[in-house]
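Peer 1: Please go over the structures that come below.
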Structure I
Amino acid sequence: MAGGQSTSGAAILGALSKELISQYGAHLHDDEVTKARDSYSDSRGRVFEDDEEWESFTSAFLEWYVVERSWKDEGLCPALLAASSEHDEGKRAVLLALASGQRSLVEIRKLGKNRIDLVDLIGKGAFSVREDRSLVGMNVGDVVELRLYGFQDVVSLGRTFVYHPAGVGSAIVSLIEKYQGEGLSRSESIDRLAALRLRSQRYRHVPAVRMYENDGELER
């Protein structure tokens with residue numbers, strides 16, 4: 001599957017995502033934010049404010065919080081809740097695009113000027129995405145957790161990126177097959193790999209590839 005991304009489309013998605021975060025992440029909802037963060041941490045590993053991962057963890061959490069997680073007892077994520085009461089058709093389309101985005105684990109296959117070719121390691125879909133942001137540090141072969149949004153007939157990348165260590169791609173492919181055999185869903189597989197990534201960073205004396213090959217076991 002191929003797609004492109006216009007700067008205006010990416011900007012619209014990003015702006016409305018920030019608007020939702022501002023609304024649903026306000027102090028008025030501190031209890032719900034805390035509950036959500038605890039659930040997110042239980043699935044992916046706990047990160048504290050003094051950790052170097054805190055900023056990227058928080059950014060990814062907030063995106064998940066408004067476009068994926070069910071809000072309280074409503075059964076809908078904030079993006080869908082907002083869409084259900086939005087009368088402006090243009091804004092409603094953006095909210096629906098945010099809510100229908102897919103959290104993915106991808107391998108970067110090609111980097112060009114304003115374009116990224118990638119493969120979803122779980123669904124196996126191939127995407128060619130226009131990307132106008134300067135993604136410093138992204139390289140061919142990287143395995144990255146990110147969100148893919150379909151909007152204005154193109155594929156757009158979300159606002160957050162979680163990079164797995166270099167050289168662990170083959171081990172991740174094997175783990176995905178293992179997790180699928182265990183009946184884990186897409187999101188459960190991605191979260192389990194995110195927890196493994198965090199564990200590998202906390203045991204830096206263990207080569208990352210060995211940590212992944214052993215699915216987090218220090219000795220095997």
Structure II
Amino acid sequence: MAPSDSDFRAVDGLLNALSLECHEFGTPLPALTEQQRQQCAMLGPLFREWNARINVISRKDLDQFFTRHVLHSLSVARVLRPESGARILDVGTGGGFPGLPLAILFPDAAFTLCDSIGKKIKVVNAVSEALGLNNVEGKWARAESLTTGPPFDFVVSRAVTRMAPFLDWVRPLFSEEQRHGLSNGVLYLKGGDLSEELSAVREPVQQWALCELLKDPWFETKQLVHVAV
């Protein structure tokens with residue numbers, strides 16, 4: 001199994017988009033090695049194969065896989081630059097997003113990808129093994145059950161639920177040590193008008209509109225939200 005030319009073109013296109021200057025949305029993506037480019041491209045054939053067996057991505061989204069899953073996931077890296085040894089939890093990861101693309105980009109950070117549906121974690125573990133990602137651990141679990149392990153620096157997620165209950169789940173999981181350019185906290189990808197939802201959050205909140213940088217119409221209402229905890 002190997003990536004197609006269209007897989008590589010899609011990866012090069014998204015890397016170019018995320019490498020542009022945009023003062024309204026973070027800083028350009030760090031340069032990828034050729035191995036990282038290959039790993040990103042391999043996501044295409046791996047998910048086409050797995051999705052034929054276990055439906056972890058909607059059929060219509062699979063046609064726009066690199067835009068709606070890989071590019072969307074890597075947009076987090078416009079604001080996140082974790083130090084070596086950072087611990088990052090992806091809650092409700094589904095088939096591995098945003099965690100897998102971010103784990104490719106940040107090999108010196110440790111990623112735990114959790115989901116309450118076991119078959120999705122089966123896919124996560126199989127894909128990370130196929131890519132040679134030694135910094136990924138898939139867990140069949142709910143986030144609120146992870147309180148006995150080492151604490152995390154960041155929690156990432158894509159629209160699992162409203163922010164207030166989500167914060168209740170993950171507040172006990174954070175490290176008190178601050179050692180990154182961005183405050184420890186939640187990085188949440190979600191669409192729509194979030195003003196009412198975020199008004200209930202007592203912690204400091206920062207938002208970025210993905211459409212400031214990513215011109216595909218799918219990103220028109222998509223936001224990246226950071227809640228410092």
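Peer 1: Kindly point out which one of I, II the value 21 was derived from, the read-out being relative contact order in percent (Cα under 8 Å, 6 or more apart).
Peer 2: Details: I: 21; II: 18.
Comparing all candidates, it corresponds to I.
Peer 1: Turning to a different aspect of this structure: From I, II, which structure was mean count of other Cβ atoms within 10 Å over residues 97-104 = 20.4 calculated on? Kindly include the intermediate steps, with their values, before the conclusion.
Peer 2: On the way: I: 20.4; II: 27.2.
Comparing all candidates, it corresponds to I.
Peer 1: For mean count of other Cβ atoms within 10 Å over residues 41-48, which of I, II scores largest? Each step should come with its number before you reach the end.
Peer 2: Values: I: 15.5; II: 20.9.
By mean count of other Cβ atoms within 10 Å over residues 41-48, the leading structure of I, II is II.
Peer 1: With mean count of other Cβ atoms within 10 Å over residues 25-32 coming out at 15.6, pick the structure among I, II it was computed from.
Peer 2: II
Peer 1: Please state which of the structures I, II yields 57, 42, 34 when Cα extents along the principal axes in Å is computed from it.
Peer 2: Working: I: 57, 42, 34; II: 47, 38, 33.
Checking each candidate, the match is I.
Peer 1: On FRET efficiency 1/(1 + (r/R0)^6) of positions 89 and 137 (r between Cβ atoms, R0 = 25 Å, to 0.05), which of the structures labelled I, II is highest?
Peer 2: Evaluating FRET efficiency 1/(1 + (r/R0)^6) of positions 89 and 137 (r between Cβ atoms, R0 = 25 Å, to 0.05) on every structure, the highest lands on II.
Peer 1: As an exercise: helix-only ellipticity at 222 nm (-39500 (n - 2.57) for each DSSP H run of 4 or more, over all residues; to 500), calculated from one structure in I, II, equals -14500. Which structure is it?
Peer 2: The value was obtained from structure I.
Peer 1: Next up: From I, II, which structure was FRET efficiency 1/(1 + (r/R0)^6) of positions 49 and 105 (r between Cβ atoms, R0 = 25 Å, to 0.05) = 0.65 calculated on? It would help to have the intermediate numbers written out before the result.
Peer 2: Numbers: I: 0.40; II: 0.65.
This figure was derived from II.
Peer 1: A follow-up question, please. Once FRET efficiency 1/(1 + (r/R0)^6) of positions 153 and 177 (r between Cβ atoms, R0 = 35 Å, to 0.05) is calculated for every structure in I, II, which label goes with the largest value?
Peer 2: II
All of the numbers you see were taken from the coordinates with simple rules; none came from a lab. Just so we're clear, the structure is a prediction, and the values are computed from it rather than from any experiment. Cβ atoms are built from the backbone, for glycine too; each structure is taken alone.
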